[in-house]
Structure I
Amino acid sequence: MDKVKNMLPYLIVCAIAFYVLPLLGKDTGSFMLILLIAIPLICVIASLIYGMKHGFNLILPIIIGALFIPTIFIYYNSTAWVYIIGYAGISLVGNLVGHLVKR
């Protein structure tokens with residue numbers, strides 16, 4: 001339970017990125033910029049900081065990937081399913097690097 005409690009601020013940051021940043025998109029180009037640069041950057045930074053403070057946790061990337069699923073139906077179309085794996089993978093790498101930096 002403590003691990004989930006420790007993850008909460010980082011998950012909230014990622015959720016805000018997933019649900020608020022697309023509201024700033026005006027056209028396809030801005031949505032692509034958000035999907036390919038802004039959101040991954042926020043996910044990797046949040047995971048990196050989590051890894052440095054709390055160590056490696058495989059559940060973090062899984063939850064981050066799951067948090068993105070509803071946004072596919074809200075903002076995007078079915079071609080955005082691949083981003084779930086991408087964001088979870090980026091989060092996994094960030095968390096692992098943060099853990100290694102902590103050591």
Structure II
Amino acid sequence: MAWLLVVVAGLLETGFAVCLKLSHGFTRLWPTVAFCIFALGSFGLLTLSLKKLDVGPAYAVWTGIGAAGTAIYGMIFLGDVVSTLKIVSISLVIVGIVGLQLSGTSH
């Protein structure tokens with residue numbers, strides 16, 4: 001259950017990063033409100049998961065999902081540049097997340 005919270009928190013991190021961009025420096029109301037909701041949800045779920053998980057792997061998975069998700073979202077929906085190196089790098093982040101999950105370092 002704790003790992004599910006980390007995954008959802010990572011997806012919410014993607015949401016708050018995208019909303020941060022869309023807020024244009026907190027000058028647009030609804031993206032700013034969405035940023036606050038996603039950020040509070042993300043940090044809240046991560047906090048709950050850390051009651052059961054080791055901080056290193058949980059934090060790495062959380063940031064990895066957020067980073068990979070944000071990069072993928074940006075390439076698909078925001079017109080970010082798509083390159084082979086970027087796709088390979090995102091793949092390596094995902095492989096690292098899976099490796100941490102399989103390492104068995106959590107309780």
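FYI, it's all coordinate maths here, none of it is from the lab. The structure displayed is predicted, hence computed values, not measured ones.
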Out of I, II, choose the structure whose coordinates give Rg and Dmax of the Cα atoms in Å equal to 13.4, 43 when calculated. I
From I, II, which structure was helix-only ellipticity at 222 nm (-39500 (n - 2.57) for each DSSP H run of 4 or more, over all residues; to 500) = -25000 calculated on? I
From which structure (I, II) was relative contact order in percent (Cα under 8 Å, 6 or more apart) calculated, if the value obtained is 33? II
